[in-house]
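Next up, some structures in structure tokens.
Any read-out appearing in this document is the output of simple, stated calculations on the displayed coordinates, not a laboratory observation. Remember, it's a predicted structure, so these values are computed and weren't measured experimentally. Cβ atoms are built from the backbone, for glycine too; each structure is taken alone.
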Structure I
């Protein structure tokens, strides 16, 4: 028989005296918190911000963004490699990060015409913008040509559209490459031109003397975070650039995309323990750690577990800067002689990249208000939040970071286990698939904070099903009153 839930307090009384406590998973995954997050979670006005701007509420800080940019720029400077960082705007829609990119001398990577229009409207010069949109229609290519924006070309059909863009503007292009050879196997991708076809592609469809279509170099983007794969891809791309130059193309840019590693957790031991316990649960050797024993990409069969984790690697052992330095210091492969940094410098190649998560690490968190609690027939507690699952979700199955509870310090103590649920009217509407331990049990009016959501989690999947409004985005700057990001300002 479930233990009766304690009587709730009003939202007003619940926030007279508050404490911040972890909402640990049954197998905990303790978050890494930036200093501004700790300060903001204890801010006496936090509940008033939620009352004013609604739940959920996205909070952002620009200071970590500048620090993250600086750490990568410092690595490139140490190796003497010219670098242009172009913030992958698809990871977070806030215009404040575009403004900060402009201030820091960075560029921006746009994935749609609207992103491009907004970025140009913020004052970013076209030569510091790259368009990596998966679908590029004539109007987008026209816009890019008119403003000197570099376009990453993925296939021949895009080039069939490109000659019809507005003249007399030139269209700057990079060819996207895929199919690199690593450890005797070819890396597949749905994007890009196969490595072996790049030179024939350029020779057939592009003219080195053209002033209309200007091939300026190559681009690639790789899944995963393998430094060895990046080293191989850069080495092989340098050979392609050499051949393109021999054929008369300028080809002085190598763009290595994004995918710089980010760590969101305090402990590697917790990360490893979670997966060991989750495997045991899937095999029926312990109680489930996830809603309806969701596999998170894994499937049990017999006495074994198969499949691949369908979640971001929330613990990674190295920083983006350390990983980047390792790559530049590595000996080049493919019969090249020096380090990758040496080879880039000798060719006078400008290196470009488009990090998203890595620049946004430590920059944001999402705050939601507790609406209700209830028991399921099997005794789990469901804590309903005034938000929906699209507002803390990427392509991963789950957000693998423990949230925090902002609650009244005199909350009635009661330990329970269960899930955070959201506002969509489906059985699968849970905010986190992982089971949490509630100690104390959240009360209506309490707040739940999801740390480090700025990179993709806030905006990549957000939608307005049931006609719920999108979350507001506030910029938090020390003791100053938070300001609404311009993306939410309506004329």
Structure II
């Protein structure tokens, strides 16, 4: 059978099944790369998720794979194609950070996450689109333009890992790397009906970076189901001497934890974390999904940590990060920065030490409240996003249920509030609106509790039954399959 004949079949495989097929010799890495290339060629004109491809580099890597030593710890991916977000360098591949400032940047060295992934047999085939410097929860930039949602190409994919989520949902790749500061893995997962995990800080090493000791931004996996996310996490987690926050991988793999399906005993559900308005349809879908934990044997109540100080604290800490990381860009390239980035940097530069200290103290109080919650709960559940996917031409959500937001990140508070806890959190598909748009539910686990969290997520995924709908062909606003002539 020719590769072109095999493309639809191969692209429908889960990552776990594709790796198993590679291990059995039923398919080769080059055949998977060719299948991904064909799918990308068909899908990209409609969604613009993977604007930079490196297929010859991928094929060269595949040819070297047979002689590559397998890692002594963690899984062997066997040549599985993946995409890397355009915020992380890949050696010899154009890496723009979504900014005109770096439109022609080609790094000599990869991020240590990419190096780790390649040592475990992953093959990079493309870079996924992201907003400028990952700033903003809708994926567009002045280098590559906007990414469109495969469920409805008139809608946003969210951000900042929007290209990554769309590339997985549409079957261009089996796994996609993303990153998350305020919700950049989780919100796109919600908007694209995929699974996106924000791991604990230090779980996945990255860098080397100038701000090596900050635990707010993390790297993580995006996939079509929880088992695939666990496989990817197994391949990229662990201690690395170049990341001072990194720590050892667990003795039991995350994929094994998922396969064991240890169900949670007690789940707390909040429709809004007590801090944000949530569109009524989204609220109803997530409440119904959370109630299905009862089918796994769990009790569900309305307990929740105290997030009342989270919005202001995160805004301060985020702005401080932007000032530290981008003050030079503002000084030297102000004319090339989008207005939202300029606002965030200037907000950070205007902060006082007292304001930053107060934000850190508020974050500590939230952590202690969260630790108390997990003393008698296994999972916290809430909506991943307060709205369903919105118009692709809208830069950010300005109003929900009559409440107006005063800046471009406020509307993702339901994810960035969880960021402050340092706890792992995952978005899985919860259902669809009456218009057929995806809605995700965010599940939060105890500190460094990815294994328990992913097992609980897999249990809920089983009863909701949405994962088998992926991958999908891109559909237009009228519901028409855009790949069918």
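Of the structures labelled I, II, which one yields 30, 26, 23 when semi-axes √(5λ) of the Cα gyration tensor in Å is computed from its coordinates?
The structure behind it is II.
If we compute distance in nm of label points 7 Å out along Cα→Cβ at positions 145 and 337 for structures I, II, which one ends up with the highest value?
Details: I: 4.3; II: 2.7.
If we compare distance in nm of label points 7 Å out along Cα→Cβ at positions 145 and 337 over I, II, the biggest value is for I.
From I, II, which structure was helix-only ellipticity at 222 nm (-39500 (n - 2.57) for each DSSP H run of 4 or more, over all residues; to 500) = -8000 calculated on?
Checking each candidate, the match is I.
Here relative contact order in percent (Cα under 8 Å, 6 or more apart) was calculated and came to 24; which of the structures I, II was it taken from?
Checking each candidate, the match is I.
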